[in-house]
Structure I
Amino acid sequence: MKTMKNCCTSTCSEQGAEESHPDQQRIVLISPYDLGRQPFALAEPAALFDKAHFEVKCLDLSQQKLTAEILAPAHVVFIYLSMLTATRIAVEAMPRIKQLAPQARIAVFGWYAPVNEKFLRQLGVDAVFGGESEGDMLAYAGSISETDDHAARKKAVINLSGIDFVLPDRQSLPDLDKYAQLILPDDSRRIMGFTETTRGCKHLCRHCPVVPVYNGRFYAIPAEIVLEDIRQQVAKGARHISFGDPDFLNGPLHARRIVEAMHKEFPSLTYDAVIKIEHLIKYPDYLPLLSDSGCILVTTAVESVDDLILSHLDKGHTAAEFEQVVGMMKQHGIALAPTFIPFTPWTTLNNYIDLLNKIAELKLIMSVNPVQLSLRLLIPSGSRILELPKQETCITDFNPASLGYTWVHRDPEVDTLQENIRHWTEQAEKDGLNRLDIFNGIRRIALKAAGRKDKDVTEEQCGDPVPVHSESWYCCAEPTEQQLASF
């Protein structure tokens, strides 16, 4: 399926409704937030619905506003819940969506849909889908009538049997240049495309939101579909591709085939991917391939430099292996962007300072987005964190409105430190401080909380600037005022 009709445009919210098709039922696909990227998770089902002769409209709330022109004729509204931020935005937007689409059934899909089913149904959600759900979504939309309700409404549908992928329909989304871009160390920018080569994950990290839905399974998207998706984005101006797989080396041979073919066809195209420390250690022979084929940035979920915390999270790597990977990536000229969950039930004031000192020691200050140093462990429904004894996790209760379990640290000073650092970081970024100044500010706050003193980190310990996405990493945070402005 190589050619798709244009179902909506990036200016549809400004120019009013497009011509309606009275013989077609309208499906509206909504993405509340997807890290500033053009959402694959709308483009892929949009193609399937279009092929089934539905009239498809897409709304990306990071770029567009909710409008009656788009929503009023809707037969079904599907909302993509990929992460906490997206789900919080969806919860806030739900009353407005129901007001603008009074005749439509509301359905949700994505990682955060099944685990929050009960709460979402209380808000008026009619159907809940997870996993490889596009076929079930299509069947649900086709079965609804005034007198017949589809059985999928009665309980969440998590399908792990795989689907037949088609080429994503990206014509129905805002142009790529409206989305986050890649910023290079010399401050030049590249239009960034976004695609996926696999879905799900074969790993079972305790804190990961993918696990409750996929439970250790992953599915490869056919290489010819991925490559054609890359081609259509390059034709629209993409000079860099961001691969959104939970882990790019879940299927290493599949990844190899794709990057080799991509580089052969587009030798100047660069890319980035998310790869576990565990996989970087396991497949060292892949690093020359990544480097030679245009990979300039790898994001990796380190989470902690404390082996006890890593064990609790079941991350599959040690602090020493993280240090080993830092050296390996430098050797092959690939920038590393570590991510962290610094505040957990097992965090102490001292091991938080140890984390900061390790970042400075490894010269990664320029590589770590400051927001990463303020994040607090999220425990959604179905999390494997719940396997641990309650006294270890500090869980107090389940709060549906916050989309997870509340936990309170045994040492109140750690919770206070997290709040202080979150506020400091937000204000420092608003004030335009550079990463070294923000890092030193965070470190001073932590040292003071622990009753310790030390010199500030110097510029020599910063490390080299690395390529970054222009959109800050907000996957585990409350939505901002700007993100809520679409409704």
Structure II
Amino acid sequence: MKEPVPSPLQDDVIGPSAPAVAGPVEIRIALRAMGVPQLGRLGLCALVLATDAITSRCADMLRSDAARTTARARLRNRSARRVAAALGSLKGVFVKAGQFAAMRHDLLPNDALAAFAALRSSVAPLPFERIARVVENELGAPIESSFAEFERDAIGAASLAQVHRARLPTGEPVVVKVQYPWLAASLPADLALIRTLLRWWMRRHPDADWERAFAEFSAGLSDELDFRAEARVAEEIARNLSRDPRIVVPAPIHSHTSQRVLTMAYHPVIPISDAARLAEAGVDPRRVIEIIARAYAKQVFVDGLFHADPHPGNLFVIDEAGAATDPRVLFIDFGLSRRLDTALRRELRSGLYALMQRDVDAFMAGMVRMGMIADSAHSGVRSAVQAMFDRIAAAGIGSGGSGASILGLKDEAKLLLQQTAGIQLPMDLLFYAKTVSYLFALGEELAPDVDVMKLSLPYLLQFLAQKE
């Protein structure tokens, strides 16, 4: 008779049903659930920042005006890098917060954005024993009963989970994504600390709606921590793209999937950024980019549900016979996916029409309907939008229809957000813009002679013609 598997509560926090003598793992997780190491790390960071600021202010008394301006810019840059480093050291939700912050051109200055953009999500994997406990608790059986094989060494690790290769009892090869054991237990404490940090960081920007930004971040994070939701999104995107046999989404194995464990079909792959291996396999990068461009254009313009993290670590060419003549592209990691609701799609369509027609009134009206402008900022935002439209018209940006031209629109939008007080974009719209711009940048990097805009145009026109 098998011994009962410990409950997730026993594994992750010390509660009424915990063992009488807690081990070091349970103690660490319990302390994390109470916010002790997070508060200590952030408190130390705050102390260093305060000391640096006081020292710099004292030195300002001996500096010229020009030297004082330069010194304060350096102080802001150091402060941003120190905050980013503290978030990275805490991993998990804090790394996600840094990645979220790196997108907020409407809320943060350039030096902070650069620091958070450099924050890496790759982390050292946990020991196999700790990951095995999560798998056993979630699946309700010893790992040897659930899998015929389970490799001890992780093939990848990021901010929320690590991935292992395995084999089902039926012999089917799979990959298993396992959430770190402390995340669910420490989520309330982590979010409370992030909210406090955000409030402190935004004290110089009273017009910014940081409460809304925090609500969007925390809501998206809750979805990302539920691997069952990720499995459902992956299946829906697979159905949406099913007419193109060159696109593969790994099928979830529901019998071996839970809130903190996601098991998916395994495919041997070549990273799209590995030019040497692609060349060895005879795969033309131009064909790969064409497949990716059409897939993303359909997701963002037609389906309204899209994989929002299109970096080379999530896109692969399947390593198989025939890849040279008919390559297939594998999409992975659907934890960061977004769905645009009908109202936002309608407003986005109206905004594009207004932009093409240089209609400032219509563009401003859409921003107001989406709650993008603070009450006291309408006059300044209107002037900034008019100036942006004038620059776009003078430079011919967007009129050529090329990828570089579309990226010019992205740069103008970033400039508007960075230099205009009182604007804040909905998070879904930011992910939409980030995904589209990254798609064009990916094309420029891997196959610059491929016109990504030309490939995307039929889907964009379909989006503009839709009636919702």
Structure III
Amino acid sequence: MADVLPFAGTRFNTKEQVPDLGKVLAPPYDVVTPELQKKLYDRDKHNMVRLVAGVEAPGDDEFNNRYTRAAECYRDWKSRNILVDEQRKCFYVYEHEFKLPGSKKVYKRRGYFALVKLQDYRSGKIRAHEMTFDEPKADRLRLLKACQVNTEPLFILYKDEKKEVDEILHKHVDPTPSEEFTDENGDTHRLWLMHKKDPILSINQAMKNKILYIADGHHRYETALKYRDEMREITGRRDGRQPYDFILMYLNNFEDEALFTTATHRVLARDLGSDIDIDEVLEDIGEYFDTKEFKVDLAKTDKAVEIINKHLEVKKTSKTVFVMVLANGRAFELRLKKGADLNEMIDAEFMSDLVKQQDITILHRFIIARGWIGNPEVELDGDDIMYCQQIEDALDLVRRRKGCVAFITNPMGKEEIMEIAENGELMPHNTTYFFPKIPSGLIVRDLQVGFG
């Protein structure tokens, strides 16, 4: 069962110390680029990036590094009441009002922050849908050990077709939120504290039999499991009631109409293009893909994106389509041929047809592995592929020769994501991007502060 509990969170002191909460928020650590990191550092001396994705220094060693600095920063902020602990246990109801890029329609997505008991995947009560890398998990584990804080919430989905929990969240909050602010993108954020016993118990009971699905935070969840297991060995306490048995989550109804997925584009590292003959690549994938060449000017990003999007729109009439872009501006529409045999393309008996037919699977297992690299058994790691949510960023990496080729994709549907998770299968790393992300800094959870 899903064990969902109220807790005493730790938040920025907006009444006395941090007048503009929008300036101190940061996106999740895994989307903080070096450029964005600097921008956030410069934006405000209390920006959350210092905790979730701190700067590395040339002289860093085992005793002085970005993890120890994050811990020192956290303790300093608490000592000066920049961050303050809640005096009562709550569910934190969070509403995000936003527009999709290029749209004028306003959406409101509402969920809540809670502590949730960790469960192993084999329990079937929490489901993943993506593979993970060892390096990010080691990184998050070092941060957790240094700070003893859940610095960011996991983004979790649950199915509630009757919207029972949604009704409680709307019914049992005050008309005026505890926090309301607008960020630099024009999005409005609202936060309420739900501390009354009856709605808390109602939500707890409503969640008991629900399965939880990780939308964002696979690395952090597996890190928390590892930390829990290590602490159980150290302390001998396995009663399931210790701080390390729980983790901070943001929970949102899968049925929410304001829940969106966007594409994550791929850029291959520069050294993966050193011996590539593009004509051979096109010939190798040509048995299963129709290819159409066109040209883009990488220096004129807006126009390039417009052209690329027109080619991606072919997906409306063709199941799978990608755009491949080279550093010289040569670009190719790659459209899967009608009747292409996925079992011939992807030799993986253990993989279901549902996973095989996903764009990202075809991209990784056939176009990149067989077409570009020429080895279907290749295992690419985190240094081999760069991931971008914006087409502009992918094109910029190729233009600056940071990468050798960009593969621009369409997003994966959220229904397919949930079905794959329910089947217990995993997609390639960074397959999905649920939009908008949950910002870091609204609430953190100190493992040393009372909970449950």
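Since every read-out is calculated from the coordinates, none of them should be taken as a lab result. Predicted model, so just to flag it, every value in this text is computed and none were measured. Cβ atoms are built from the backbone, for glycine too; each structure is taken alone.
Identify which of structures I, II, III gives the largest calculated value of mean count of other Cβ atoms within 10 Å over residues 29-36.
Sorting by mean count of other Cβ atoms within 10 Å over residues 29-36 in descending order puts I first.
If helix-only ellipticity at 222 nm (-39500 (n - 2.57) for each DSSP H run of 4 or more, over all residues; to 500) computes to -8000, which of I, II, III did it come from?
That value comes from structure III.
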